[in-house]
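Read the figures in this text as sums done on the coordinates, not as results from a lab. Worth saying up front: this structure is predicted, and the values here are computed from it rather than measured. Cβ atoms are built from the backbone, for glycine too; each structure is taken alone.
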Structure I
Amino acid sequence: MKLHKSLEDKSKRIKAVLFCLSPDKKTIIPEEGKEILVGDVCETGDPYKRFVEMLPTDDCRYALYDCTYETKESKKEELVFIFWAPECSPLKSKMIYASSKDAIKKKLTGIKHEWQANCFAEIKDRSCLADRLGGSNVSIISVEGFAV
């Protein structure tokens with residue numbers, strides 16, 4: 001994602017991508033059809049809402065989200081690593097994903113924020129994301145161009 005920032009055609013840059021385990025459970029791979037390109041964002045509106053809709057309800061995933069947000073001081077673009085582990089996912093899946101998390105994080109450079117979410121209530125809208133990005137000391141005005 002960081003390497004694609006230099007692309008002239010910004011519409012081909014990746015905005016978000018989900019990663020899953022391969023069928024043999026030995027490799028972490030990008031999940032087929034589960035990515036959002038910057039060009040897709042213009043057509044569909046809210047990329048964060050679309051991203052949340054891509055998450056499975058009953059299994060774990062890793063996600064990388066290239067978030068654009070604005071504070072009172074400046075506009076920022078930062079990578080957010082999300083470990084999605086819904087409560088109803090199988091215990092074995094939770095254990096494999098949890099034990100593999102550090103391996104994928106080492107391969108993904110430029111991560112500024114890390115977030116573990118266990119239910120849709122924790123991740124459902126931009127205000128949840130804004131809380132994670134800013135913490136208690138930064139006031140975020142907008143996320144992805146939408147007011148928070």
Structure II
Amino acid sequence: MLVRGHCIVWENRDQLPTWLRTLPPPLLSAAIERIFSSIIPRFQGQVMHWDVDNENMHFNFLVSQLGVNTSAYFYRKAHDMDGYAVMFLNEFGTIETPDDNVANPAKYLAKIKEIQSMGYDGPLGMGLQGHFGTPNIPYMRSALDMLKTADIL
């Protein structure tokens with residue numbers, strides 16, 4: 001069975017344990033390091049993908065606490081720890097509706113380039129969540145056409 005690792009860390013502050021949200025940056029950084037060193041070795045070589053820094057376009061709690069290059073650091077660290085799996089940028093709102101101005105296809109591609117420009121040069125897959133009401137098929141097609149131009153794997 002193929003398994004996807006979802007997720008190592010999550011940028012949505014409201015989805016993090018209360019104790020983690022209240023840590024000062026040095027202790028938060030140490031706690032995140034422990035998360036990486038407990039999760040990835042446990043499943044290393046057993047998952048085909050890792051959603052590394054989940055929903056880091058709509059949310060940015062960890063980045064706001066730990067620094068602007070935090071996402072790239074997370075991707076490098078995960079890739080160094082488990083090079084077998086493909087790292088994924090997992091986000092919602094990219095293909096569902098043209099109304100999402102946070103994670104539209106152009107901004108999604110820009111986020112990929114940002115992560116790469118900050119030092120992550122490994123493979124990067126596209127995790128496109130589908131939180132659909134009524135699917136807008138023409139928009140989905142155009143969004144996917146734009147996203148397929150990325151050179152990330």
Structure III
Amino acid sequence: MEYSNLQRQAASMKKSLFDQGYLDEQFHQLEDLQDEVSPNFVEEVVTLFFRDSARLMANVEQALEKNPQNFSKLDGYMQQLKGSTCSIGASRMKNECNLFRECCREENNEGCIRSFQKVKREHAVLRQKLDSYFQLLRQVGPAERASGSSN
């Protein structure tokens with residue numbers, strides 16, 4: 001009974017991540033790559049994403065502190081971050097990256113600063129939500145993770 005309750009909770013949590021726009025179809029595609037040989041594939045990819053994205057965001061933060069602003073460099077960092085967000089299906093974060101890049105194209109320093117605060121907020125919320133989701137999946141056990149897609 002406890003097991004099926006945990007399964008329902010995990011499925012409900014994942015559904016809410018999609019319903020709230022945090023994740024998109026790319027996340028399902030990652031899950032499709034998960035199997036018995038690599039039952040933690042999605043969690044490993046997401047862990048790599050958070051490590052890489054933290055580095056990229058630190059680069060953006062440092063670049064934003066420089067004067068005059070190098071919008072081309074900022075845009076390049078954000079393009080990399082956006083690519084990473086797309087690879088795991090982080091939809092809301094991807095949208096904020098696009099808004100930041102728009103501010104770079106307009107050479108809008110204040111807009112970049114405001115937008116970057118939103119990128120950081122989306123990143124933190126996504127991390128918290130996915131950490132909770134993967135923690136719940138670990139409780140469910142490898143059988144559910146391997147089958148992964150209770151879409």
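Suppose distance in nm of label points 7 Å out along Cα→Cβ at positions 13 and 109 works out to 3.3; of I, II, III, which structure was it derived from? Mind dumping the intermediate values first?
Numbers: I: 1.8; II: 3.3; III: 4.3.
Answer for the origin of the read-out: II.
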For helix-only ellipticity at 222 nm (-39500 (n - 2.57) for each DSSP H run of 4 or more, over all residues; to 500), the calculated result is -27000, so let me know which of I, II, III that is. III
